[in-house]
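Heads up, there are several structures right after this.
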Structure 1
Amino acid sequence: MIAGSVRGRGLKGPPGRARRAASDVRPSSDLVRGALFDALSALGADFTRTLDLYAGTGALGIEAMSRGGQSCHFVEKDRALAAVIRENLAATGFSAAAQVTVAPVERAIGRLAGPFTLVLADPPYADSAAITLLERLAESGAIDGDHGTIAFEHSTREEAAAAIGAFSLIRSLRHGDSSVSIYRPD
């Protein structure tokens, strides 16, 4: 369920084919998503221009738009999941304020037009390249260097990086097997 302006709306989940083909599709639970956005709001994070990497069904980016974000760029490599994102955007009325790129994150980050004020990254837990890709993105200037925020979801079994480029770890949340680490500029 989404909070904010489209509060209470359920979103479509991964289609059966995508669920079977991409066993790494693990949508953030409502509990984790709620805790993340409550923490981001308490920290004064700016949702204006959001980037949702490894977007899955688009739930994180849609939540950001529902809580006042003006636009969101979604990056998802699976075409079936990208179609779900578009359906969820249409159902919430956010289609006009969104862009969906169907490509692996490693190919998409070089083409992203920032600066983004919020970056949401929920990669498969086994993706060891995610931090490196986020560092590349931070160094490229695609994230607002003064007011930007990075929220990185990962397994609780993994230690959070102390920094991602010029963004330092300021808070970590733990819920079951999921952790979300939040980074702000130094």
Structure 2
Amino acid sequence: MIFLTLEDIKQEMNNCQACGLAGGRQQIVFGEGNEAARLMLIGEGPGADEDRLGRPFVGAAGQLLDRILAAVDITREEVYIANVVKCRPPGNRVPSPAEAAACLPWLFQQVETLRPAIIVLLGASAFKYLIGGTSGITAARGNWLTTKSGIAVMPTYHPAALLRNPGWKKPVWEDFQKVKERYDAVKGNTPV
């Protein structure tokens, strides 16, 4: 099926029952942001606050993400934010491979519709399910990767991980400095 807009995708998946997460959700957390965004952020899955409000990254990790973006002079309004899975895993556990597999086609449709120039993968699950690399997030973070369709990808730690491991804030700061540099080049259409 071909989707012309993000709203088309959202409406199509609104009653999704493809995995067991559907039974425990309050609502689907589809994603939000600028539909002309050149920068997309992808996390793992919604937490309790996100499930309640239907918006990604609105809890403590989301507030930290907002501060990280602000520190590099990027507003939340100019980016698009989504997750690998669209329903909250119980107890905020990591999504299973089957749960991720059920949601990834929706995420890939979002990416295809948005056509961002840059994607930031927030955390190990986003890295694992979108890149499928054999290295972990610690080895991969801070290194630019490129998708088959030419999108620049920067893996970094998830903001929730920074809340548990404050020592990781410096590496994330360094990663977002690289993202900002490339993002400015994309916005200005200058060579990277």
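Each value in this text was obtained by applying a stated rule to the coordinates, not by laboratory testing. All values reported here derive from a predicted model rather than from experimental measurement. Cβ atoms are built from the backbone, for glycine too; each structure is taken alone.
Where does the value 24.0 come from, among 1, 2, when mean count of other Cβ atoms within 10 Å over residues 46-53 is the thing being computed?
Numbers: 1: 24.0; 2: 19.9.
Clearly, the read-out refers to 1.
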Can you tell which of 1, 2 yields 2.3 when distance in nm of label points 7 Å out along Cα→Cβ at positions 62 and 142 is derived from it?
1
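For which of the structures 1, 2 does the calculation of Rg and Dmax of the Cα atoms in Å return 14.8, 43? Let's see the in-between values first.
Details: 1: 14.8, 43; 2: 15.5, 47.
Computed on structure 1.
A value of 23 was computed for relative contact order in percent (Cα under 8 Å, 6 or more apart); which of 1, 2 is the source structure?
Working: 1: 19; 2: 23.
Only one of 1, 2 returns 23 for relative contact order in percent (Cα under 8 Å, 6 or more apart), namely 2.
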Out of 1, 2, which one gives -12000 for helix-only ellipticity at 222 nm (-39500 (n - 2.57) for each DSSP H run of 4 or more, over all residues; to 500) as computed from the coordinates?
2
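Taking distance in nm of label points 7 Å out along Cα→Cβ at positions 110 and 166 for each of 1, 2, which is largest?
Numbers: 1: 2.3; 2: 3.1.
Top value of distance in nm of label points 7 Å out along Cα→Cβ at positions 110 and 166, among 1, 2, belongs to structure 2.
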